[in-house]
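What follows is a set of structures to go through.
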Structure P
Amino acid sequence: MRRGNARELSLLVFIAVLAGILLVFAPRFFASKNLVDILVNTSYLAIAALGMLFVILTGQIDISVGAILGVCSTLAAVTAKAGQPIVVVFLVSIAAGAILGGFNGLVSTQFRIHSIIVTLGTLYAYRGALILVTQGAWIYNVPRSFNQIGLGDVLGIPNPIWAMAIVLVVGTVVLRYTTWGRALYAIGSNTEAARLAGIPVRRVLLGAFAANGALVGLATMFFATRFSAIQSTTGSGFEFVIITAVLVGGANIFGGTGRLLGVAMGALLLGLADSAFVFLKISSYWVQAFQGFVILVAVSLDNVSFRRRRATAAERNRALTGGEA
């Protein structure tokens, strides 16, 4: 069984076990309204997780996405309050995310600094700049049209769920059938081999970070628009949840492996668990403990898999060279 299929099957089993527990101890969990709410809450996670998958596939990471979400939320709310059309609000949020994400990629590739260091710095820089500019003030009285993005529906299905479905379909096509999508896997598997094969590594990496930021900007439009006020601390901790969803969904922290279906299932698992803890009356502090536990398990499994693949490759090389080291 392929690694991706195995991880997705294990996630399906875990979700089924969780559903069984809830069916016994909290049957009200399965009320249609609650299930729809879970999908709505999962939607912006799944959209942002696609962008993070692009980055992690290359063996990089972006831990500044929470701050980017905060900046995009503020800019979107200010633009909406200025009376601009919703299309312009969307474009501002997505463009801001792409610029901030692209800056992360530019610094990382140009100065050859690993992205975890770069984005740790920009996490604080973006958040600090946002608080400095807004003086920590909340943005109130956003227009009704702004809130309708996150709270409205089409044919009875909430807008965020439609957006998630479209993004997942487009993301799957990009990863499976485009040269750029295949390049992400190639770079994460072996950067030097990808470069020798003619792949423009720096350009692809820059595109991955910019696409990640743009998708955070898009996710913002289905996250921030559900609230009547925007805080300067919006998005705090968001990066941890997104990274957890991607790693639990089967993406390898070392790069080169990951599928969008698994990432979507990882986001769904986190959404289910978050709601389940409320219904089971378990302290919210345990939610973070659960997220920490699953990310440790996911990274440990990836590490074991990575070592196994490296040992297999070494054995194959010895066989081809007649046993020479």
Structure Q
Amino acid sequence: MKRRTFIALASSTLCFPSAFGQSYPTGPVKIIVGFSPGGGTDVIARMIAQKLSLLWNVPVVVENKDGASGTLAGRIVAKLPPDGLTLLMVNFSSHCGAPVLNPNVGYNVKQDFTPIALVGISPCVLVCREDAKIKTFDNVVKLCKSQPGNISFGSVGVGSIQHLTLEMFNLRAKVETLHIPYKGSGPLMADLVGGQIAYSWENMASVAPYVKQGKLIALAQASDKRYKQFIDVPTTIELGHPGFEAATWYGLMGPPKMSPLLVQKINDDVNKVMALPEVLTMLDGLSAAGGGGSPKKFADFIDDELVRWEKVVREAKITV
């Protein structure tokens, strides 16, 4: 997927006298992150917050409310007033993975939030040890078919993007595999490099350092286009599996029923921030391309993701 640079359509001083009586923001803005400090979602939120603070000339702070795959933060923001003073940095886990697996997460993704901007998309990559005997996508499929239920694939837990991508792989390739859940990417990567597990459909940002160091090799990227960090790695589409796309993604949302004028104002300014060289560099480092664009683009993207993964969960008969 190619990065797009979007030019803001309105200045940061745009006013809405009929709706607000004065310029937005009227005071400090908070961006809530449903995950611990230091992770990809938190890093992105802090960079966006810093740049928006300079643009708006008001404090924009990040507050971490981690728990329950990000759904704790989602439940908080879903009940707040739609004034734009508290926003939510979401990702695949909080606004796709968890909801499609458990309808009782405490909110409805399409009804209880206002999509503002898609920030980035980071596809999953099939990886294995550099010295593995089977090192092509097609041969991995053959290996899995020859040993049903015995070839191990790691993930960071049931319902994670790694797990759901594996289930999509099983469905598309018509194979059975052995799913090994871990409590985080750190221990998963350690066991993959150490040979305790054979493969993983891991997030591109997580595997990039290991591939660069020669500890792992990438066999396929679950994307419709090659990302520049893995330009020599074929996509699942090229390998004969149309529609096989899987990625972690990040985006900014607000409480429900926000004014369209306010949403467009924030979207314009987020697009300005995302066009800054230092922000582009940060997103490149996280292999998170394809962000920017209108609120409708983000809303349509989420709709597509929910349909895609609800189908996988249903067909694979995944339960929590």
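The table below lists the values:
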quantity: Which entry (P, Q) yields the derived value 32 for relative contact order in percent (Cα under 8 Å, 6 or more apart); calculated: P
quantity: Origin of the derived value 18.8 (mean projected area of the Cα convex hull in nm²; candidates P, Q); calculated: P
quantity: Label whose coordinates, when percent of Cα pairs over 16 Å apart, for residues 174-253 alone is calculated, return 57 (choices P, Q); calculated: Q
quantity: At a computed -11000 (helix-only ellipticity at 222 nm (-39500 (n - 2.57) for each DSSP H run of 4 or more, over all residues; to 500)), which of P, Q; calculated: Q
quantity: Label whose coordinates, when distance in nm of label points 7 Å out along Cα→Cβ at positions 54 and 142 is calculated, return 5.4 (choices P, Q); calculated: Q
quantity: Identity of the structure behind 21.5 (criterion: mean count of other Cβ atoms within 10 Å over residues 102-109, calculated), options P, Q; calculated: P
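Read-outs throughout are calculated quantities, based only on the coordinates presented, and are distinct from any laboratory measurement. Everything numeric here is computed off the predicted structure, so don't read it as measured data. Cβ atoms are built from the backbone, for glycine too; each structure is taken alone.
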